[in-house]
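Chemist: Please go over the structures that come below.
What follows draws every value from the coordinates through simple rules; no lab data is involved. This one's a predicted model, so the numbers in the text were calculated from it and none came from an experiment. Cβ atoms are built from the backbone, for glycine too; each structure is taken alone.
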Structure 1
Amino acid sequence: MDMARTVLRRLIQFFLSFYPPPAPPPFVAPPVSNEDLEYADLAIIDLSKASTETGRQALAAQVVKAMATHGFFYVINHGYTQDQTTRIFSIANLTFDGVDAEEKKAYMGQSGAVYEGYKPRQTWRIEDGVQDQIEHYNVNRQVRKREHPVALRPYLQEIEAFSHHNHFNVLHPILRLLALGLELPEDTLVDQHTFEAAGETSVRFMKYYPRSEAEEQLTKKVWLKGHTDIGSVTILWSQPVGGLQILSPDGAWRWVRHMDNALVINAGDVLTFLCGGFYPATRHRVVQPPADQVGLPRLGVFYFSMADDDVKLVPHEESPVLKRVGIERLCSDDEAPTMEEWRKNRTIAYGSSQLIPSVREKGVEEEIISGVVVKHYN
């Protein structure tokens, strides 16, 4: 029966491929902020240069430097045109504005241990009884793994193409550069991030909604506390409404500037595990947009990558670089979690666990997950 359904679905997809879907309602991005903000000076990586061995070696050196200074960098020439990017944002916006509340309930995630489907607003605790105003829709990289709302069904083929593009044309080239930076064989990290294996690497559409002035005062305008990402590499498709800030090495929070049709890349916890601290997970937060963008919703498009579920999160101690500079472990190798254990435990705890003020760092709250101290920055 399952085989028959698969064949039928593929036949339907084949015939539908001759009939392109209608254009989604266009999402018109607002103008960029003109406020005088302190922006982080991030490196720009031209991914088109990764097509040659010489180019990859040069880019790897740039990425190592970028990760050591800010932990964030831009990627340009990633293979999507501005028109394709604009259309993806239109599909993302349709996910929220084109699906009513009752249908969204039918496509909410069924498990607190997995980001899937809709996460409604007011799910996470922020501060002083204030909950988040963030709605997101999470799509496993294997897009047909579960059903989707009616409004999205004409665009599933495009979302699949977008998922493949992020995985093979952006994530894998970046993982090769990171491996080269450790003087490891190029595909060392790629082999731990396969598309077909069990795992929760995903496309995520996210919409931040404006909050009341009272909520802004209670939370000091912080929408998401400073944190590190659960997975390996986060790919953020740049958009013009400000709010993303990174914690610079000097302890100052600096804004991330919008760059048309660029990607913003950062490292997550899994790279810290696998790369022995050489690529530390980047601390970042989301705050209220700048004064000339207050009141605007903030639409986000992401690709959150994670290692395959069965990967044990231990350092690549065979790296010549790590042998020279030393390995910083988050826990002993014997106690290291698998990717599946780490993502489940962190997902369950996020926005719901009781955080404890750090006795070592001012403005930092902590929790223990899988034997590892996880920090949240206020």
Structure 2
Amino acid sequence: MRTTSLVLFAVITAVTTACSGGSDTAAPSTSSAPAVTGSAAPSGDATSATPVALDCNATYLARFTQRQKLAQLLTVGVAGTADALETVRSEQVGGIFVGSWTDRSLLAGGALESVKSAAIVPLMVTVDEEGGRVSRLKDLIGAAPSARVTAKSMSPEQFYEASVERGRKMRALGITVDFAPDVDVSSQPDDSVIGDRSFSSDPDEVTRYADAYIRAMREAGVGTVMKHFPGHGSGSGDSHTGAVRTPPLEELQTVDLVPYRALVGSGAAVMVGHLDVPGLTDPNVPASISPAAMSLLRNGTGYGAAPFTGVIFTDDLSGMAAITSRLGIEAAVEAALAAGADNALWISTAAVSSVLDRLEGAVANGTLPADRVDASVLRNAVYKGALRC
């Protein structure tokens, strides 16, 4: 018991430090403050791991049952207002995902406010809005060019200005988190799985444009998520349709991992992809459920980066064959959180209760330690602006 308490104290100390901006990181990012994505206002006060701060964390955690803590680590796709309201009210999931299939009336006429009011802490409202062919909101806020076209047609600062405007429109709809920017480094054809979703085949150029997007969305009050760690740009195929193998970790060091190394302290979260990475992941264990991949990102030492203190999301765990061909949703969510992810993402609400049943069992048998759950709840809280210690 004493060992577990010491571990939790150390983890909460790290999370509390993140309230003041996380780890310092090299340029180009101009700020390391975490994005504020909930309904609460940002706090500019730096906080150290004082007894008062720890009491603040404990008070926040005390708001939840164990099942509700686990639910805070889930972000699920919703069909519309009724689906979202029922899921939030009954299980208190930490986030909902607005997909191409979601009834757009959720984002109009105050419907989303009723969903948010059912949550006991601020709710993340997430979307895939990269521009180009991955644009779930273009019918509401207008179209934007793909990342590749953007990098060829405007400077990073022009992109920043355009993105601030789009971010404000997103925020006005109630969106709090955008699963962008895509920081994959790729020279593959435009219509490949990454293709024109990548800013460039030059990792430094990718970094500059990704930094501009992160800064712009922070200005607009929308959280950002870099993806797909540790790099999908040179992968062997499409993780939506089957297993994807990347170049060996050694090769990723000088290309794919460069943007993460530069932007790990930017305040953006990180999405881990369903990627088999020679030299990093075990056979048949993609990065999204790999302790080694999570550790690489969290510690930073394996690729020369600062430790990452923010939220680690998974890529979609229910609609991509690179994971679904290996595990059902309940097992996949358990594996991802046990590996070190903070937030498991998938695209429907049908399995929320069965997933939580599975996770409660994992906590009970020690597969998913309770102190790790607490640490992830706190990271999510800081990221979405629900915790200001």
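Chemist: Identify which of structures 1, 2 gives the largest calculated value of mean count of other Cβ atoms within 10 Å over residues 80-87.
Modeler: Max of mean count of other Cβ atoms within 10 Å over residues 80-87: 2.
Chemist: While we're looking at this one, here's another question. Comparing mean count of other Cβ atoms within 10 Å over residues 152-159 across 1, 2, which structure shows the greatest value?
Modeler: Greatest value across 1, 2: structure 1.
Chemist: A value of 20.4, 62 was computed for Rg and Dmax of the Cα atoms in Å; which of 1, 2 is the source structure?
Modeler: 1
Chemist: Here helix-only ellipticity at 222 nm (-39500 (n - 2.57) for each DSSP H run of 4 or more, over all residues; to 500) was calculated and came to -8000; which of the structures 1, 2 was it taken from?
Modeler: It traces back to 1.
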